[in-house]
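Q: Several structures are given next for inspection.
Just so you know, all these numbers are worked out from the coordinates, no wet-lab data involved. In this text, all values refer to a predicted model and were calculated from it rather than measured experimentally. Cβ atoms are built from the backbone, for glycine too; each structure is taken alone.
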Structure 1
Amino acid sequence: MQATYRKYILEFKRPSGTSRGVMTHKDTYFIVLKDNEKQGVGECGLLKGLSIDDVPDYEEKLSWACDNIDMGKEALWDALKDYPSIQFGVEQAFLSLMSQNPFVLFPSKFTDNNVAIPINGLVWMGSEQYMHKQIEQKLEEGFKCIKLKIGAIDFDKELALLKSIRKKYTPQEIEVRVDANGAFSSMEALDKLERLSKFQIHSIEQPIQAGNFDEMRELCTKSPIPIALDEELIGVVNQIEKEKLLRRIQPQYIILKPSLIGGFKGSMEWIRLADKYNIGWWITSALESNIGLNAIAQWTYTLGNKLPQGLGTGGLYTNNFESPLRVEQGTIAYVKNANWENNLIDSICI
């Protein structure tokens, strides 16, 4: 078996903002396996400034993984615990290699084009006018759940945006999630959560920065809005430490991004613990290309989670790869197309 990797730069159609800054492009990497006539591909979805494996020797570790590919999927996964995006790329690549179709990793009713997955419509940070425009577009596209990135513009303006939604739509008609990406200070967080609660928010992701465990636990206890941990999970690779974190903070939800927490295997460790402690969860992409997103969507369907998932990011880039995934009426579906995967692996390897 041979393994190689390739870097690929994804270009955003429009600069996309969070409380951590504005992104115009994103680096990603692909691992390609070749075994006789068969090939497999997996995406290592590194996210600059957030992934714990955003380190200077990242490509050196990718090269090591390729050189040692004969160790096998499980042994490599264990050896790459500090490089969760590479763990995920290795998992995908082996599944792809073993599959009849290298891009159908989890055959199901989803890949048979029979069932769609409900997803949230993502509204990026920007000017008040731009955010209003995005909200209207998502509603026109049939989304029943929207997620707003907050924390970058004036908070009162963000409240006005939420107020404008609730003037037109009840919580039963439109579910609203917000994601602060750790933008609130511990001192102001509870007050802001109280003000947000007037608009019947489903949940808020990561209101304060990760690592403030006692403050986060207090918020989870007192907040009128259910709190979902996101960045808090990144870098917690030991299963015992994962359980300690959930028991200590006791959140209402956790958000799982496979590229950031060790792929399918790492995510399943969190899911089992969440189920043990009656904590809700859903799956979200981490801005992967359509290669990684396709793998995540197929896997997500097999989990049977009925909540809207965070999988609507495939249309962000000007130079994304062809994909069978289609976003329609607030869902993502796998639309069979016999030609879409032709030469796709070869195009990745160029």
Structure 2
Amino acid sequence: MGGILRLAVAWATVGAFAWFGKDWLGDLGSPLWATGLFLWLLGAIVWSAFGVVHEAEELAEMLGEPLGTLILTLSIVIIEVALVSAVMLSAKDAPTLGRDTMFAVLMIVLNGVVGLGLLIGGLRHHQQTYNLQGASAFLAVLIPLSTIALIIPNFTTSTTDGTLTRFQAITFSVFTVALYAVFLLIQTGRHRDFFMDAAARKETEATERPGAGPILRHTFLLLANILPIVLLSKSLAAILDHGIAALGAPSALGGVLIAAIVFTPEAISALKAVARNELQRAINLCLGAATSTIGLTVPAILAVGLLTGQTVVLGLKPTEMTLLTITLILSTLTFSGLRTTVLEGAVHLIVFFVYLVLIFSP
């Protein structure tokens, strides 16, 4: 019943904004009116995102790991790409939005969610185990992808200010997609067991596969929850752009809000998994979200920039590059052993809090 109500509210919101949205969004001068529209859209999008998580978890139970978390991660990243593209296309002057969103996702997921998860898991279960090979595979892809996308543009000499030439943008996009595609083949194919713990592997082997009917039904419901978010993203983008400009807020705040809106349901799912002592699932969600974000968002925003003639700034500021470097080194150290404790969680959270401070006081 809850799922039907969720879909009804989401699609009713889509219909309302399709019919009246142009007039509503053309009159954002009143702060109360703009806030009301923002809260309405935010509620509909976040509620639909929880529906995406629910349907993805149902598919995860049927298909087993790591396909379940992969479906959820890809669904969430598709929503992120839609929101970022919508803001870029509506604002026409958001050169750093893609960069800020990707960086926000990395900081929120790798430091905020991982830190809080390891803290909760350590307090509840003392030490937690996971499959080291899977975590190492994620980091082996994430480190070069994030370096190519967010650091190297600052040091190329063909352009300035962290941008890329057309040739660089095309080739880097191809390289990024190719590496991510190889990783997906590894994750879902011959090395699928890297992303499963021993208990989950035995359970998967012993579980009978469901018929095509239930899988198709939940896939349809998954898409039915994703589509309203994509369709409403342009309206939300217009309000976000107006609100940040009206408040004089830091431009990076737009990326943070998009990342928080999109990844909140997935973060909650990861934290619940940690509380149930399913650290491997949480790692698949967190490291998978970070890897997918770079692997899919970079080609998408570069494509939007090339097609529309917009400038796309990818290179991070010096303080942000430092935070990213610390985060990647810290993640490598955290997931270099077979067990995690409260200490790793506390360190990740401190880095996350430093990131939040630097948004408002750079």
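Q: Please compute distance in nm of label points 7 Å out along Cα→Cβ at positions 73 and 177 for structures 1, 2 and give me the label with the greatest value. Working shown, then result.
A: Numbers: 1: 2.6; 2: 2.0.
Sorting by distance in nm of label points 7 Å out along Cα→Cβ at positions 73 and 177 in descending order puts 1 first.
Q: Can I ask one more? Out of 1, 2, choose the structure whose coordinates give distance in nm of label points 7 Å out along Cα→Cβ at positions 113 and 233 equal to 3.2 when calculated.
A: 1
Q: Can you say which of 1, 2 returns 40 when relative contact order in percent (Cα under 8 Å, 6 or more apart) is computed?
A: Corresponding structure: 2.
Q: Out of 1, 2, which structure matches 20.4, 57 when Rg and Dmax of the Cα atoms in Å, for residues 129-272 alone is calculated?
A: Details: 1: 15.9, 46; 2: 20.4, 57.
The correct label is 2.
Q: Supply the structure label, taken from 1, 2, corresponding to helix-only ellipticity at 222 nm (-39500 (n - 2.57) for each DSSP H run of 4 or more, over all residues; to 500) with the calculated value -27000. Please report the intermediate quantities before stating the final value.
A: Numbers: 1: -11000; 2: -27000.
The structure behind it is 2.
Q: Tell me which structure, out of 1, 2, gives 1.4 once distance in nm of label points 7 Å out along Cα→Cβ at positions 25 and 289 is calculated.
A: Details: 1: 1.4; 2: 2.6.
Comparing all candidates, it corresponds to 1.
Q: Between 1, 2, which one scores greatest on FRET efficiency 1/(1 + (r/R0)^6) of positions 89 and 161 (r between Cβ atoms, R0 = 30 Å, to 0.05)? Mind showing how you got there, number by number?
A: Details: 1: 0.20; 2: 0.90.
Going through 1, 2 one by one, FRET efficiency 1/(1 + (r/R0)^6) of positions 89 and 161 (r between Cβ atoms, R0 = 30 Å, to 0.05) peaks for structure 2.
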